[in-house]
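Below, each structure is written out as structure tokens.
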Structure 1
Amino acid sequence: MPIEFLATAIPDVKLVVSLRIQDSRGFFSETYRRSEFASAGLPQHFVQENHSLSVEQNTVRGLHYQTHPFAQDKLIRVVRGRIFDVAVDLRASSPTYGKYVCAELSAENWQQLFVPIGFAHGFCTLESNTEVVYKVTNYYSRDHDFGIAWNDPNIGIKWPINEAEAILSDKDKVQPRLAEVGPVFD
């Protein structure tokens, strides 16, 4: 079953489209095949899979990243509901430093977003009871876990909600702006 890899405005971030075969019983889909990813220039080895449930629409998670030696590539997909998914380039040497790409991921469109090391990642739920599953290439490390403000005006993400509607964790309410953090990755 072929998996399609589509470029985004920042070429290192990929939209991944997997075929779904449907019949009266439901569907089958191959969402990850290491050889397909390697052929597309994504030879990453995923070591952990995470699953989150956001009960309320307008829940914002992020923008998060882990630093070396625990930096992570991520492969994000939605198994129930919809999200507005965002990746912000934190690579100092990149011509797209401080820029972002976004995609709507949903259980219906069945697309995934590959976010490489060097990016902060976050999302906003567009429906209640949204479940997100994502694979990562390194284990979670509390000591290497950081973030930037989801609403940093210098990044200028065009979120589908306003600030008053955002449901945030205590951690995400106090994240610094990118200018305060500076370049995180080379």
Structure 2
Amino acid sequence: MASVRQGRVFYHPSEPNEVLFVLKQGRVQLYRLDPNGKKLIVAILGPHTVFGEMTMLGALMNDTFAEAIEDCLICVVSHNDLERLIMANPQVALGLLEMVGQRLRDAVVRLEDMAFKSIGARMANLLLRLSESSGQQLTVIDGYSHLYLAEIIGTYRETATQTLNLFKAAGLIDIARKRIVILDRKGLEEVALDLD
């Protein structure tokens, strides 16, 4: 078990370790950097999730960084320990395959969004996803800066801010520092679908 402070990058591409991370508490972002240093967030993970599984399947977390967004408690599992666990309990392997399949589906949806949807639709979709927690729809989204939201949908901070301001002017959301309040969920859902 390892405690990781908020803001710490605890995995980077120069570490070829074959380990699996189990996030017990906190939130983690996985991201990549382009040659100019622009960040693309690949995933935001919450408690009770697993990542780094691709190293166990023979692939590396190439060019992927893992950073604690909040203080985290993480269990680090070695390749040998995971192998022993799977041999003793094959259900673990099925769970890992299911998780990898879900991550692949999520990645395909994000790729389709980036290819086919406007920035407004991507932002609306992101806000709706962030407002869902454990099957519940929340009205308030806390802890995300405009830069952070921009990095998730693959745009610039200025564009994200402009889009959020348009949403506010349309009465869809209200904005405060690192806080977004959803005022019109149905309206956001329409924007997310690119409906006019």
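Can you tell which of 1, 2 yields 13.6 when Kirkwood radius over Cα pairs in Å, for residues 20-99 alone is derived from it? Checking each candidate, the match is 2.
Taking helix-only ellipticity at 222 nm (-39500 (n - 2.57) for each DSSP H run of 4 or more, over all residues; to 500) from the coordinates of each of 1, 2, which one would give -1500? The correct label is 1.
In this comparison of 1, 2, the computed figure 0.15 for FRET efficiency 1/(1 + (r/R0)^6) of positions 76 and 172 (r between Cβ atoms, R0 = 30 Å, to 0.05) is attributed to 2.
As an exercise: mean count of other Cβ atoms within 10 Å over residues 84-91, calculated from one structure in 1, 2, equals 24.1. Which structure is it? Computing mean count of other Cβ atoms within 10 Å over residues 84-91 on every structure in 1, 2 gives 24.1 only for 1. Ranked by relative contact order in percent (Cα under 8 Å, 6 or more apart), structures 1, 2 are topped by 1, which has the highest value.
Once percent of Cα pairs over 31 Å apart is calculated for all of 1, 2, which comes out largest? Largest calculated value belongs to 2.
Computed over structures 1, 2, distance in nm of label points 7 Å out along Cα→Cβ at positions 28 and 148 reaches its largest value in 1.
No lab work stands behind these numbers, since they all come straight from the coordinates. Bear in mind that the values here come from a model prediction, so they are computed numbers and not experimental data. Cβ atoms are built from the backbone, for glycine too; each structure is taken alone.
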